[in-house]
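Trainee: Alright, structures below, take your time with them.
Here, each number is a calculation from the coordinates, and none is a lab measurement. Source: prediction; values computed, not measured.
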Structure I
Amino acid sequence: MIPMTIQQVAEVTGGVICEGYLEQPITFTEVATDTRKSMKNSLFIALKGDNFNGNQFVDTAQSQGAVACLLDEDVQSTLPIIKVDNTVKAMGQIASWVRKQLPLPTIGITGSSGKTTVKEMLASILECKGQVLATAGNFNNSIGVPLTLFRLTAEDQYAVVEMGASKVADIDEIAQLVEPNIAVITNISVAHLQGLGTIEGIAKVKGELLDHLQENG
């Protein structure tokens, strides 16, 4: 990841930096969400799920090496805290900022099936020409895509980003972070009908990728 300051995070997300750190240019070079792993020089983003609340793990993040936290609840800590309304939304905003700093050729991939295979094939081909950032595994949702973009560096020459959808507007939300130069839709078939309704609904959601192609893409 390219270095970023907590002041830049606050500007990008509309967040508020806790008192005492407003003017301190604290810089991080990684973004992390899992306190079970090393967080050296990282911004810890507190996410929530059905059975966990990342806001409760600020002390653990600090012990793992985090240098700042992005939270959506009031927490007492000696770490610099940026408070936002929604950490998932803010995570996407930071990822979008990172992408804009590194305008390398980027391929966005979606479809009902075959996404990961096509992603691996394209990344393998592009590696013959230069360094490639590709989605790890199937990290293709509103959490996984930002985590992928955070891994971008100035040395990367190409990016291949996989995008998945299980409900309406999923692709729209994550494709606007990626802003691909090239869009690949592998196929449209009966999958995720519960969230997307019909085959036409699936086609519409997958087609949202095209709405966020860069000019001349």
Structure II
Amino acid sequence: MPIWLPFLPFILIIVGLFGFLGTTLMGQESVLLGGWLMMMLLILSGAIINLYVLYKWLKRRNGHFNRRLMLHDSFLDYLKELSHKKDIDITETVSDAKREIREAQREETEKNAVLYLALYLVFPPVLFYMYHFLNKDFLKHARREETIIEKFNVALNKLEIDEQIENFQRDYNYPDRNTIIYLVLTLVTAGLFGLYWIYTLTMDPNNHFEQHQKIETNMIETLKNIE
């Protein structure tokens, strides 16, 4: 997601408000009405874009988690097939990896984007819960994914294969954002800190996807080299 997109609603609202204030200085009723209509149009556009951003945040979370599960399941099946061909026992390592994958299936369940948008429209404070799980879900996901890849590499070693899957970069850790602190700072600063919070909710997953793309490419290359 482009980093600027979540900020577009705020830009439109600010432009609309300042535009309306400008028309009030002119004093003409027709100009004032036009300024008011323009302000309402920009605010409505900002609200729609805001809903779209929330929807995309949830959809890309769901899509990424599902894709990751399918990828790991497929790679695990390949390792089991390879162990049978080579007659090498990797049961313990496979069980460890499978346990992590099954735990991911239990915890990384799909969040219904339409339902959450409806809840947000009815009860706006639910937005902060969305902010909370959008960080914490990715945090748990990234840590679990690193563990699974480590298990895969152990299995490859046991299968006497020199190829290894490149894990996350050593200096990469998915940021653990403290929801309570972020919420308090957002309230204390009258919403200004919330802009940074929104930035993290876009940038943190973007960085994770970039890391994951490298890992996914490396996994595919590893399979090709084994074959």
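Trainee: Quick check: 15.5 is what I get for mean projected area of the Cα convex hull in nm², calculated from one of I, II. Which structure matches?
Mentor: Matching structure: II.
Trainee: Name the one structure among I, II that helix-only ellipticity at 222 nm (-39500 (n - 2.57) for each DSSP H run of 4 or more, over all residues; to 500) of -9000 was derived from.
Mentor: I
Trainee: Additional query: Could you figure out which one of I, II the value 18 for relative contact order in percent (Cα under 8 Å, 6 or more apart) was computed from?
Mentor: Here the read-out was taken from I.
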